[in-house]
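Before anything else, here is the set of structures, which you'll find just below.
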Structure P
Amino acid sequence: MTPDQIVTAFCNAFTRGALDDALALVTADCVYHNIPLEPVHGTQAMRETLEGFVKILGSIRLETLHQVANGNVVMNERVDYFTPPGGKKYGLPVMGVFEIRDGKIAAWRDYFDIRQFETGVGIKLT
């Protein structure tokens, strides 16, 4: 798969709720960083973080609006939709940057407005 296809497959797996399939596309030492928060390192830490998000945010759907690849770097503009238990569906604009190494995602950074997230889903992270 090309870097572009790897990121598309990752986002699609995540949207399907297939976390194992998504994590199969990342390196063992992958760094996942939601820029307003602290980064996590490795697939186990990523799993725990993502499972925690799903627990508090309910279903998560990634809608990619635009995606570009330049060599091993893929960037996408997305709207990440959350449906928190007892809450209303909310869409958060996100800019994602993925670095590919040896056919897998070695770094994933998401940039978003933390206050917009907190207001939209009604959960305070800071």
Structure Q
Amino acid sequence: MEKGVSLIESLLIVVIIGSVVFLIAGLPNAMMLIAKSRHVSLAREIAVKQIEDKRTINYSNLVNDSSPISDTRLSLLPEGSGTVEVTDCDPSICTQGENIKQVMVTVNWQNNNKLQTITLKTMIGEGGINQ
């Protein structure tokens, strides 16, 4: 019986090592995608909460303004910040003089030195939801 390594065994080892290297090489990119997905999800949650908070305010108390978001979860986003802007409905949309306010929530953060933004808009009308 001869001692040694056959060609098939050598190829099998090369394939196994190549597969492990391929998996390890893709790991940093996968981790970045997971972090980005978490940030987008958190930013949307924050924006939705801000809109829901505005919906609980009586329409007559809903004043036009722009204010910063004060949600503690913003600290979980890299350089996270945001604003809530309340304006009257654009006359090109509200052509019948409806009592409607537009609420726009913007959440910003940095991802790999690039500004990321989530913006949600909604309309709140007199006599609408929670009124």
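Just so you know, all these numbers are worked out from the coordinates, no wet-lab data involved. In this text the structure is predicted, and so the values were computed from the model without any measurement. Cβ atoms are built from the backbone, for glycine too; each structure is taken alone.
Comparing mean count of other Cβ atoms within 10 Å over residues 47-54 across structures P, Q, which is largest? Across P, Q, mean count of other Cβ atoms within 10 Å over residues 47-54 peaks for Q.
Taking volume of the Cα convex hull per residue in Å³, for residues 15-78 alone as the criterion, the largest value within structures P, Q is that of P.
A value of 2.1 for distance in nm of label points 7 Å out along Cα→Cβ at positions 71 and 103, calculated from one of P, Q, originates in structure P. Which structure, out of P, Q, was mean count of other Cβ atoms within 10 Å over residues 31-38 calculated from, if the result is 11.2? Label of the source structure: Q.
Can you tell which of P, Q yields 55, 15, 12 when semi-axes √(5λ) of the Cα gyration tensor in Å is derived from it? Numbers along the way, then the final one.
Values: P: 23, 15, 14; Q: 55, 15, 12.
Structure Q accounts for this read-out.
If helix-only ellipticity at 222 nm (-39500 (n - 2.57) for each DSSP H run of 4 or more, over all residues; to 500) is calculated from each of P, Q, which structure is the one that comes out at -14000? Clearly, the read-out refers to Q.
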